[in-house]
Structure 1
Amino acid sequence: MKKIINWKLFAKLLVASLIGAFMVLPYIFALSPTLIELFTPVVVAAQIIQTITLFAVAIFIGLLLYKRVGFSMPYLEGIKPAREIKSILKLSVGVGILAGVLIILMSIPFSSLSASMLQAEMGVATWKGILASFYGGIAEEIMFRLFLMTLFVWISFKIKQTNEGKPTAGGIWIAIILSTILFGLGHLGITSDLTAITPIVISRAVLLNGVSVFFGWLYWKKGLESAMIAHFSADIVIHVITPIIAKLTLSSIIA
């Protein structure tokens, strides 16, 4: 009997998602200390159940559809040995660093808001920023690329396909853009703890997180692992390297 999905891969991705979801908590609590008071045992239990359910559904749908639209995750599937991941490492890290730098540069026009958010990040311990980067690289890529982008491509595939029976490039790009917009809007939750949500704040979130089109492109061309590495690298630039540079710069000015 043919399996509906690769259940071993499902379990692997679900565990990774849950670990990532918990790894981001120190970073969130550092930015929003009042949230700690809300995490009663009942709330924690409910949050765990909700997180497991959300990712379980997302991963199941993603694994059900990703091969049907021509996507892959060769290293996680075991098709390629882990030692060969170095073949995508240079490109993935490079794209991630580029994405991180672009986000920093594009935040400059929003100087007031960006400065206040950077100041908040400067107060977060470096190790918490590193843990948050794992959340971005693992959990967010599973949710926004494996699940959402794959689902959007599958829908476009059902509407229109190539003569070879594959998704069209246009359909894939629409899926990349739609999942990117939702990815940007998804960051408004933590932003709302730092500032009021206004049209400018929403525009900033969508614009800055728009660089995640690179991650969608990598998922399409190189596999999910490449998108994960790039996203992690970008977050390291944003949540770790940039605050460190800002603190060093401020210290040198004061001195």
Structure 2
Amino acid sequence: MNLSVVLATYNEAENIGPCLATIKDLADEIIVVDGSSTDKTREIAQKLGAKVFKTDNKPIFHLNKQLAVDKARGDWILQLDADERVSPELSSEIEKIIKTKSEFSGYYLPRKNWFLTRFLTKGGQYPDYVIRLFKRKQGRFPCQSVHEQIAINGPIGYLKNPLIHLSDTSFNRYLVRFNRYTSLDAVKLLRLKKRPNLFMFFDYFIFKPWSWFFLTYFRHKGFVDGLPGFIFSLMSSLRFPVIYLKLWELSYEGRV
């Protein structure tokens, strides 16, 4: 068995079919760990030949991703999210790698991110390199943060063809993810014993938002992507005051 494709899912009935369709001729094994979806995610995945395992929907989703990795048996593992698609060019590139004795233990894939009406080409969003292809037993999720990369034991190479990421196909979907990620970041700060104070207030309300907006919209030319580029820079900079307010709320609740 050469390649195991692994996914962790929760209520991805809309995405799981199109995602698995892009790797049906590439994967020797498909593993789906589902966090107790209330839609038809598991049924659709099973019909498409996946080995499906049901578990609880953990706040740090990478725990379920690692569980999927642990259940895989392929020599190589390709980790995907349900809203990602493997292009034919990327599929061919991966197939060549797994059929050779690669010097690398894992690979960065350049990812193209869809935001509202277009793929973002600037603003630091392309190429959005993510580690997704790696040799079994040579990679693990640290499972400490929602933003972490897979940790690879050995040298890492780069692929040329992009992974397609259809994450934010509507503003409503973006807000759902925005709310979840800012909550997780606030909880992480609380666990690190960070507490709201005057310095942190100015940092999260003034310095971080303005510096992030300037970096993504001007230095990395987010303005090239038109209105979606502006909205992305604006909303991603606003996550900092939202994280601060959620941390303040959590700290306040702890004193009651």
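Please treat every number below as a calculation from the coordinates, not as lab data. Note that the coordinates shown come from a computational prediction; the quantities given were computed from them, not determined experimentally. Cβ atoms are built from the backbone, for glycine too; each structure is taken alone.
Comparing mean count of other Cβ atoms within 10 Å over residues 33-40 across structures 1, 2, the highest value is found for 2. Source structure of the calculated read-out (helix-only ellipticity at 222 nm (-39500 (n - 2.57) for each DSSP H run of 4 or more, over all residues; to 500), -21500) within 1, 2: 1. Highest-scoring entry among 1, 2, by relative contact order in percent (Cα under 8 Å, 6 or more apart), is 1. When FRET efficiency 1/(1 + (r/R0)^6) of positions 73 and 161 (r between Cβ atoms, R0 = 25 Å, to 0.05) is computed for each of 1, 2, the one that comes out at 0.45 is 2.
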